[in-house]
Structure formats: C-alpha cells, structure tokens
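Participant: Before anything else, here is the set of structures, which you'll find just below.
Quick note: the coordinates plus some simple rules give every number you see, no bench work behind them. Since we're looking at a predicted model, the values are computed, not measured. Cβ atoms are built from the backbone, for glycine too; each structure is taken alone.
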Structure I
Amino acid sequence: MRKVNLYETYRKVKQRERNKKSTQLQKLNAEKATYAAKQILESPTLKAVKNFRKLENEWLVNSQSNLSIADEFETAIRAKNFEIFATYSSYETGYKPKVGILYCFASNDYPGMVKIGATTYSIENRLYDYQKRRKLQHLKVVIALETSDPSLKEKEIHDILHSKKVYPATIPKSNEWFKVTQKKAIEIIRQYA
C-alpha cells in the first residue's frame, strides 16, 4: 500500500486557505488552522491532528466546504502509513523539514550535467516522482546521503554552484541542474551531508 504523503495533505489546507471568498473571520480561522496543519508535519501525532481538527471545524463553520482534511491526517497517522515529502517548493509553504536526503541524479541523456536536490521522501520515490513529472528516462542516483536541515543545505549547495547552473531545454521547470562532473557532485554532497 502506497504511503500517504502528509505534505500533500498539508498543501490541501494551504490551497483552501487561499480561497478569496472567505470572510475576515474565516481568514483568521484559516491562518490558525493552517499553522496547526504545519505542526502536524513537525510532529505527526494524533494530538497534533486533534488540535488541527478543532481549528479546522471553527474555520469551516458557514463555509462552502465541509470536507475535513483532519480525517486524512488522522487516518494516515493511525495506520502509521505516511511519509513527509515536500514535492513542491518548501519555500512556497514555509515548511522546512528537519531531516532529509541530499542527492544527485544523472542521466546519459545529459552528459556532463547533474541534478542536485534534497528530499524528505525515500530516494527511490523521489527518483520515480521526478522521472514521472519531467517525463525522463534513464535517470540514476549518483549519491544520496541523509542529512539534517536538508532545505538549508540544498540552498547552500545551489548557491555555491550558481555559476554552473544550466536549464536543459528538454526538461521542463529544471532549475536544479548543474554542469559539474558526478565526481564533483559527490564531493560537494559529502561535504554538506
């Protein structure tokens, strides 16, 4: 059974918060509920879900939606069938995971280039997700090392390699590719992990 990605569930909360038809009170309640949902990512416990559910109920009073996102969180946490994987930019939501993986992908289709990133998901799932979204084949994991504060370390690596950044035309939204050797990528990731 595929694990539930709590980050995706959190994104549903963020999407609902952006509803422009909300009243001022609903917007305030939405901010509180969204913050509580973010706390579930930091500490995925039933207590955190209970707090979110209370705030979500206040938020949904007199709103157009009565679908509880708290149920999704609770089901996954009760079944212990979840992972937390920031599939979209963590800068978009402000969520910064505490532990994750720094990795490097390479492909024979793009010689002399590597993709360097960070994930809080398993490396196998990140590879699968990236290949599926970008419609790529022949992508391989060059290195993947567990680290603390992966978002910060990823940003530091990207800053160091800024002058080596490339944007392969055949890979849509490709902003993490660099013209460096696999050996150099391994060296840098080992230094930061």
Structure II
Amino acid sequence: MRQIREEDVPAFREVLDAVCRERRHLAMLEAPPVEGVRSFVASNIRAGNPQFIAEEDGRIVGWCDVTRGNAAVGMAHVGRLGMGVLIGYRGRKIGRRLIQATMGKARELGLEKVELEVFSSNEPAIALYRNLGFQEEGRKKRGRFVDGIYDDILLMALELKKPVRLTDPTLPSATPPAGAAGAPSVAAVH
C-alpha cells in the first residue's frame, strides 16, 4: 500500500479500465484516455488528496482515492471516495486495507466526511463499507441502466468528525419539559 506517483499512471489506467469494462461496479464503462487519467492523478498529487494503490508482485491490483469537495461552494470539508480492485484479487482484504489507508490520510487532512455511491447489486462492497462504518444516506432508485438492467445507487457516507450542532436562541427549545417522556429527571441530577 502506497500513495500513487505520476509514473504509475499507465499501470493504474490499465487496472481502472479492467474494472470499468466489467460494467458492474463503476459509473464509467471504460477508463478515460491516458492523458485524462494523468491529469486526475497529477491533480490529486498537487492537492494532497489521498490516492493509494495496492501492489502485488510489482503489479498494481487496486486503488482507493478521496477527492476533496470544492471550497468555493462550501464543500471542502467533504471528500468523495472512488476505488476498485482487480477481479482476481477480491476477497483478500485488499479493498479494506486501501480504504483504511485512505481514510487515515483523509483524517490527517482534516476532512470531516467522506461520501460514496455504490450500486445496490454490489453487495460485497456494500458489506465492506458498512463494516468500516459507512452509513446509507439515501438511494437513487433505478439510477443506473446498463445492458438492459436497472440498478439503484446507494449514497453512503462516513463521518470522520462529528458535526457540532449550534443552538439558535430564537428557536423553541428542543428539550422536552421536565417530567415529559425523554426529559431528564430531577432525581437523576442528584
């Protein structure tokens, strides 16, 4: 497991393309041209975005990246996760280790939340994300139609930093009156 380097682009693109061409796991059905991939990787490196690759016997077999949101529209605290592992290397905890390394770096960078989209038919990925603490935040029903098959798109996220809720003194209190169900008991305070 290591951060990607610009010289990894051709091999990374091959892996990306192989996963895309399965037509089941990624939004793209084939990888962009090498120059597009080179631009994406160079942009991540310049921005300090986490982009890890997994290697086995000198060959890239998987990746995981988080791209930060746009600060100009108030989204710099949120990152978007993308990942993939070659079919012959799945089920060996490579994806888990990639996500853990990437989330560690995302936390170091101060990201507060990481979001992802996953097709509802990708049950192994959904189980992995849930096991690592991601929670479903929404669903786009029939959000994808490829090869005559509809698939829902699950929206999932991992909170890296719990949000602080500010109270507004002009709004009614959300605390139930004493004695109401859920209200703190006076006896419990003693």
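Participant: Comparing distance in nm of label points 7 Å out along Cα→Cβ at positions 56 and 72 across I, II, which is largest?
Facilitator: Details: I: 0.9; II: 4.2.
Max of distance in nm of label points 7 Å out along Cα→Cβ at positions 56 and 72: II.
Participant: Which of I, II yields 20.6, 68 for Rg and Dmax of the Cα atoms in Å, as computed? The partial results should precede the final answer.
Facilitator: Working: I: 18.9, 58; II: 20.6, 68.
This figure was derived from II.
Participant: For the read-out helix-only ellipticity at 222 nm (-39500 (n - 2.57) for each DSSP H run of 4 or more, over all residues; to 500), a value of -8500 was computed from one structure; give its label from I, II. Write down the numbers at each step before the final one.
Facilitator: On the way: I: -15000; II: -8500.
Source structure: II.
Participant: Another one. Give the label, chosen from I, II, of the structure having the highest value of relative contact order in percent (Cα under 8 Å, 6 or more apart). Walk me through the numbers on the way to the answer.
Facilitator: On the way: I: 20; II: 15.
When relative contact order in percent (Cα under 8 Å, 6 or more apart) is computed for each of I, II, structure I gives the biggest number.
Participant: Further, regarding this structure: Taking distance in nm of label points 7 Å out along Cα→Cβ at positions 16 and 160 for each of I, II, which is largest? Show your work: numbers first, answer last.
Facilitator: Numbers: I: 4.2; II: 2.1.
Between I, II, the highest calculated value is found for I.
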